[in-house]
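Engineer: Following are the structures in question.
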Structure P
Amino acid sequence: MVGAGTGTPVVCLHSSMSSHRQFSLFAMSMADERKLIMIDLYGYGSAPSAPGERPHSLQLEVERVLGILRSLDVVHFDLVGHSFGGACALLLAAQHSARVGKLALYEPVAFHLLPASHPVRNEVIALAGQMHGVDAAQAAGVFLDYWNGTGFFAQLPEKIRQQFTAQVAKVELDFEALIGSSLTASDLRTFHVPTLLLCGRQSQPSAHAVAEQINAHAPAVELRWIDAGHMAPVTHPDLVNPHWQAFLQSEQ
């Protein structure tokens with residue numbers, strides 16, 4: 001927990017192949033008003049490996065987050081989530097809406113909200129399939145190139161490639177969780193937590209499809225578009241953080 005503010009704590013959940021550190025600049029911008037609880041999800045940062053239970057689930061991630069909040073005596077909080085962390089945050093808020101004041105998201109990859117026949121959902125399943133049957137470095141390349149553009153992984157320094165490669169096994173579990181969650185788009189019709197949903201115009205159609213699905217079903221969502229890609233909270237925090245900060249500080 002960081003920050004000296006006395007307002008409602010803000011819980012931050014990061015993307016796959018990342019850690020709580022991706023929110024460092026955001027935490028600095030909010031530290032005078034809020035305490036921030038930046039949690040490493042299973043298999044990332046200083047968090048333990050995911051439990052052996054298969055398939056992996058968003059529910060397991062949410063239960064760990066709730067356990068951490070209990071240990072800190074935090075009952076009411078706001079939520080910020082990006083990508084995989086955004087999907088976790090959405091499920092947590094849907095299940096515990098009385099505890100969540102506001103939800104700020106950037107491209108939650110909640111693919112389970114898409115109909116089974118949706119071509120984008122099938123595209124994501126195919127992407128996960130491409131990561132099977134190849135070595136870890138190739139799998140890391142498939143994943144990172146999908147979200148960042150062809151050739152992104154190859155141009156990274158060797159040390160960074162090795163760090164990403166070491167996280168591939170957890171990414172595969174993340175896909176299991178994202179496809180298998182029981183939360184549906186129809187469930188969001190009764191979801192009234194005030195939500196700011198940011199989406200990048202330069203991101204993948206899969207991220208756009210999920211954002212549009214949430215926007216179409218959840219009555220308290222405001223969808224905003226910015227000129228960036230899927231990893232904007234990391235690559236362009238100057239475009240993302242002011243939206244989140246203003247939303248969380250507003251009287252809405």
Structure Q
Amino acid sequence: MKALGSSLLLIPGPKMIWHFSEMGMENSIFTCEDGSYGGEDCKLSTKPQPQWSDDWTLLNKRKEIYEYWSKIIELKINEPVFEGEYELKVFNQNKLLPTIDIWNDNLSGDTLKYVYVISNFDVTKKSLILDLPISGEWKDLVNNEFIDFSQNSSIELEPGTSLVLGNYLDCGSFDSDGDGIGDVCDDDVDGDGILNTDDNCPNTLAGSTVDLNGCAIFTLPLNNNKVSVTSASCIGNTDGSIGLSIEDASYAYSVTVTGKDDPIT
């Protein structure tokens with residue numbers, strides 16, 4: 001239920017909570033009044049109310065869910081970062097490990113500017129190496145503990161739980177590669193796939209093909225050079241003509257046409 005709460009409630013925008021989900025309600029919307037599962041026929045039926053008869057406020061596991069959901073709801077209400085942008089992904093192509101990246105480029109100073117959420121919906125504990133968008137110190141926003149990911153970004157995530165991390169670093173408003181991370185925090189400023197620490201050419205133009213050092217590799221389109229006959233000629237005559245053209249006109253070209261007798265440059 002912790003994983004469910006984090007994955008649902010922390011996505012920017014309003015959310016609706018199902019009947020006492022914040023205390024771990026097991027009954028679905030298709031539960032009948034007698035507690036059985038009736039499908040569509042019981043969708044509008046009055047649901048059982050065990051939260052009252054069993055006094056869920058006295059059950060530690062249900063109180064734990066309630067306090068966790070309360071914490072993340074309070075976080076979402078009070079932090080302006082949740083009024084910004086977000087992206088939903090999965091960790092390492094595993095749909096049981098969903099992630100949420102949340103950021104707000106309009107914030108500055110010491111406010112919370114970036115939130116990273118990862119949840120474990122599997123039934124086993126996971127040892128993960130996080131690919132955080134910003135290196136360095138992050139805050140566990142639920143436990144209020146700071147974690148330094150500068151050297152090691154590995155974590156262990158218990159089944160059914162989430163890790164909600166926040167970053168307060170002011171990344172600045174300048175974003176060279178347009179990836180939503182200001183250049184101050186971006187470990188790949190030009191977005192060429194080579195980290196700044198290994199990039200010998202940190203200002204590569206967007207879309208360039210680069211080598212392992214981050215420097216652009218000279219390439220031309222496969223159909224760059226075109227030759228066409230513009231005027232036919234008979235064998236032995238020199239009154240024919242051909243047309244030469246190129247796709248990429250950003251360079252100066254030298255073209256040499258060779259024949260049996262009179263090469264042309």
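Engineer: Could you figure out which one of P, Q the value 17.0, 51 for Rg and Dmax of the Cα atoms in Å was computed from? Don't jump to the answer; show the numbers that get you there.
Structural biologist: On the way: P: 17.0, 51; Q: 30.0, 106.
Derived from the structure labelled P.
Engineer: Out of P, Q, which has the highest value for distance in nm of label points 7 Å out along Cα→Cβ at positions 14 and 46? Could you put the intermediate results ahead of the total?
Structural biologist: Numbers: P: 1.2; Q: 2.8.
Between P, Q, the highest calculated value is found for Q.
Engineer: Give the label, chosen from P, Q, of the structure having the highest value of relative contact order in percent (Cα under 8 Å, 6 or more apart).
Structural biologist: Details: P: 20; Q: 12.
Comparing P, Q, the top value of relative contact order in percent (Cα under 8 Å, 6 or more apart) belongs to P.
Engineer: Separate question: Which structure, out of P, Q, was helix-only ellipticity at 222 nm (-39500 (n - 2.57) for each DSSP H run of 4 or more, over all residues; to 500) calculated from, if the result is -3500? Don't skip to the end; give the middle numbers.
Structural biologist: Details: P: -13000; Q: -3500.
Structure Q accounts for this read-out.
Engineer: P, Q: which one has FRET efficiency 1/(1 + (r/R0)^6) of positions 38 and 110 (r between Cβ atoms, R0 = 25 Å, to 0.05), as calculated, at 0.75?
Structural biologist: Numbers: P: 0.75; Q: 0.00.
This figure was derived from P.
Engineer: I have 13.0 for mean count of other Cβ atoms within 10 Å over residues 30-37, calculated from one of the structures P, Q. Which structure is it? Write out the running numbers ahead of the final one.
Structural biologist: Working: P: 19.4; Q: 13.0.
That value comes from structure Q.
Engineer: Also, I was wondering about something else. Going by mean count of other Cβ atoms within 10 Å over residues 78-85, which of structures P, Q comes out largest?
Structural biologist: Numbers: P: 28.5; Q: 15.8.
With respect to mean count of other Cβ atoms within 10 Å over residues 78-85, the highest-scoring structure among P, Q is P.
Engineer: Tell me which of P, Q gives 1.7 when you compute distance in nm of label points 7 Å out along Cα→Cβ at positions 86 and 102. Walk me through the numbers on the way to the answer.
Structural biologist: Working: P: 1.7; Q: 0.6.
Going through each structure in turn, the value belongs to P.
We did not get these values from a lab; they are worked out from the coordinates using the rules stated. What you see is a predicted model, and the numbers here were worked out from it, not measured in a lab. Cβ atoms are built from the backbone, for glycine too; each structure is taken alone.
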